[in-house]
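Just so it is clear, none of the values below were taken in a lab; they were calculated from the coordinates. Because the structure is a prediction, the values reported are computed rather than measured.
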Structure P
């Protein structure tokens, strides 16, 4: 568990204990609850640090995604260059009628390749050439049915939960 996660847990427990002791005094007053937590614990500061860390992690994630995209573009460019060089070598060896060429760093050989199918129009290909795909569960339609009070064997609605929404603007 990271130190930030541990600090959040510890401060949340301290805030819960504080509120349990003050519940009779402050009741359901949100402002009083906030003031008590802020004045007696470091929970607000720790949550602030956690939100800052989330922003930092999101920035790292975005930067890495951009680097990955750039590196994939570079990889594709190198791959294409390699294909062009192989084709040029094959052409040169064919013009020179060389079947094999031994070099210090490699031995090159011209070899025949088997024919491959070129698909011109998938829709025109008969059904016997198609593989049936595995069925895939449409979770959205199951959810919609359950929300509409329809009984769906093997599925049920959860009680939902909570998430934290963070707006940065």
Structure Q
């Protein structure tokens, strides 16, 4: 059965590039969630005034990959202890957030976060929001598969590529 998950982990190019390579993932769309503007654009979201987070909407086959396995990658590919930022990307649009689609996703997300907090995986506390999905707007078409189509872009070279390479080394058995 096809299910959906929505994750914010900083710049959506990074997380999209990782999830797109996973077995069981049907498609991934970069977009915006959690804000008040009904017609957000990249420029308005980057301005930090719409309340939206850059997110990846993941469509997956739950018979091939579970929500919990998607969460494992989510926690791995970003730093959930950075409030309203990821590295040099600063602002609430880059916040760490899981927008759950149902109560089961909420329960699993909260339990996973609680376990990682108890295990003190990071030196600093986890600041990841776990919020109900209220909206999702697909980003402009040029953001889809951005890393794949723009590998020589300086941001992709400096930020996206290292995350994707690290992801591929750790999650080899989950790759398409």
Structure R
């Protein structure tokens, strides 16, 4: 079963723009990732978020990437670094990915994709989950914290959400 037309359009417009490594680390720090938690990166690109979660935070990772070539590159790196027990790679539509096992979800997606994901995350994420969005907020969600950080002459905005808090409004 393929993505719904609006979701498919939103996915097709998401460019691959890698998050700078220092910003990846700030995202995971902002989410207060703990050892053995599971970090889902939706639109994983080159996998840097999940590799950082595993290597610097002793977490586990799930890289969700639609592009078969990028997903295969992540898989190759996972195998090369012997991280098959810590990192899973799902080559699929992120709108179809079950999120019930996520402790943390990271996003660097465009606003429309964030909006389309918002209901899914509210329904599927466990109560203790956190979501960190890079540069683009999740429409209609109130962040628990907003962090502005400068890197390479650009201000990056990070939004921390706790969906549990949003479910009660």
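Comparing relative contact order in percent (Cα under 8 Å, 6 or more apart) across structures P, Q, R, the highest value is found for Q. Consider the structures P, Q, R: one of them gives -20500 for helix-only ellipticity at 222 nm (-39500 (n - 2.57) for each DSSP H run of 4 or more, over all residues; to 500) as calculated from the coordinates. Say which. Traced to structure P.
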